[in-house]
Structure P
Amino acid sequence: MNLSNITNINEKNLPDKNWQEFTIAPEGTHHLYQGKSVYPQRFISVLKFHPPGLAPVQDRAGAYHIYPNGASVYSQRYQRTFGFYEGKASVKSDSGWFHINITGDRFYDRYFAWCGNFQAHRCVVRDFNGQHFHIKDDGTAAYAERYAYVGDFRDGFAVVQRENGLHTHINDTGKFAHDRWFWDLDVFHKGYARSRDERGWFHINCQGIAAYDRRFAAVEPFYNGQSRVEDFDGSLWLIDETGRSIAQLRSPKPRFI
């Protein structure tokens, strides 16, 4: 069924592009458009629609995907299904996890113990030995290394964690972005990544170098040149990219809190 030809998704003949405005009913059993049900079916659970206009649902027969009119996309049924990202959806079968395309066909024959969602043509997976790594669109490994955990790619880099608990960044071929390791780490956002060492949280640049010497109990990503951070005394601050305080948002917490 060609999604571009879907026009009659309910009795009001809503345009096919309206699925982008569908919401999930409070009961979690169906989708709404402007507060009204868009199809007569009711499911055990539904998730939101993702491009090109398909949504994961579950009923008594199992989990699968539907069109905006509530009709099933394919005949297969799974234990779990998730949204489409880059034209691929992660599904769980009796034999393991893998990805399907928008017609329900498998992208590869391999099974995994768990799959994430594709981002930048890479996807986090866990094998049956408990090791994490990234796969490419065809299901093959993007590199030879295996890690205790890996995160999604963003702007060409992902966070990986070794068995010793330390984290660093890699590029999409698995090469290290820098030679520095941290207790905890986030992806880069506007040229900086949240990171943690034995002293606390701070920001690093793309070379893995600390943007400033201060450390905090918690930091948020930079938002147009400023970050909201929590100091160790419970006070909240805004800082700039050099670590300079811009404004205090909360005084230190009283001792009884």
Structure Q
Amino acid sequence: MRDQLNRAVNFNSIPLRIVSLVPSLTELLVDLGLRNKIVGVTKFCVHPKDIRKTAVVIGGTKTAKLDKIRSLNPDFILANKEENELDDVDELSRHHSVYVSDIKTIEDLFILIKDLNLIFNIHAEGNALIDKIQSSFIKFRRGMEDQPKVKVAYFIWRDPWMVAGNSTFINYMLKLNNFENVYDNLERYPEVELQNLKEVDYILLSSEPFPFKNKHKDEFKLNSEALKIVDGEYFSWYGSRLIKAFDYFEKLRDKL
């Protein structure tokens, strides 16, 4: 088959040994019933909480230890265009089947799940998960129809200060929430200067990858009511965590 970068990926049989290089997709694999096949994960794979006790930690998403991955003899490696290094993917692909995901919308996620259905012959599990996410998504969108648009800036990093821009899954999720990203005109994750911030209704400070806390609000010199700490996993994890994300978003909008 071809992965989401249109790269050819070949399989001689149903894979038995999985290495996941993507935290949100590790959780997805577990929720698809594939936990017993996962032999390697990153140090950032924190859901489920005990996954790093049953699988070997192979480094970070961008600092994967290739020798350790090879020693696990995986017959399926799940990577992501944004989260993993292309050089690592190319090197691993020389001897292993590496599927690279590229998820910017919920529809992209469904394509990935359908591919996993084929690779692992888990059509019942995968289709059930798609139906569950789709049902939650439809209910959420109906609830958002009457919500007014709100101008926001979504911060992911400090020193340098960085926000989510266009062509990101975060930006897609902001739009679903009727949040107007004031940095939608900039690509990816641009650096910004706090003294030159665009006018917004709210500053959203993500809990990850930088762990923003209430103490960081003082650096913005703004009314504290306009500064909100938000759960970054619900805005940026594009796997099965979406089922819980929609309930979180509804509660978040009610608080604004």
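Starting from the value 127: which structure in P, Q was volume of the Cα convex hull per residue in Å³ calculated from? Traced to structure Q. Structures P, Q were shown, and FRET efficiency 1/(1 + (r/R0)^6) of positions 51 and 211 (r between Cβ atoms, R0 = 41 Å, to 0.05) at 0.70 was computed from P.
Mean count of other Cβ atoms within 10 Å over residues 131-138 computed as 18.4: which structure among P, Q?
Traced to structure P.
For which of the structures P, Q does the calculation of helix-only ellipticity at 222 nm (-39500 (n - 2.57) for each DSSP H run of 4 or more, over all residues; to 500) return 0? Please list the in-between numbers first.
Working: P: 0; Q: -10500.
Of the structures listed, the value fits P.
With relative contact order in percent (Cα under 8 Å, 6 or more apart) derived from the coordinates and found to be 17, which of P, Q does the value describe?
Numbers: P: 6; Q: 17.
So the calculation was done on Q.
State the single structure among P, Q that was used to calculate mean count of other Cβ atoms within 10 Å over residues 75-82, giving 22.2. Source structure: Q. Looking at distance in nm of label points 7 Å out along Cα→Cβ at positions 203 and 235 over structures P, Q, structure P comes out largest.
Only the coordinates and a few stated rules stand behind these numbers; no lab work does. A quick note: this is a predicted structure, and the numbers were derived from the prediction, not measured. Cβ atoms are built from the backbone, for glycine too; each structure is taken alone.
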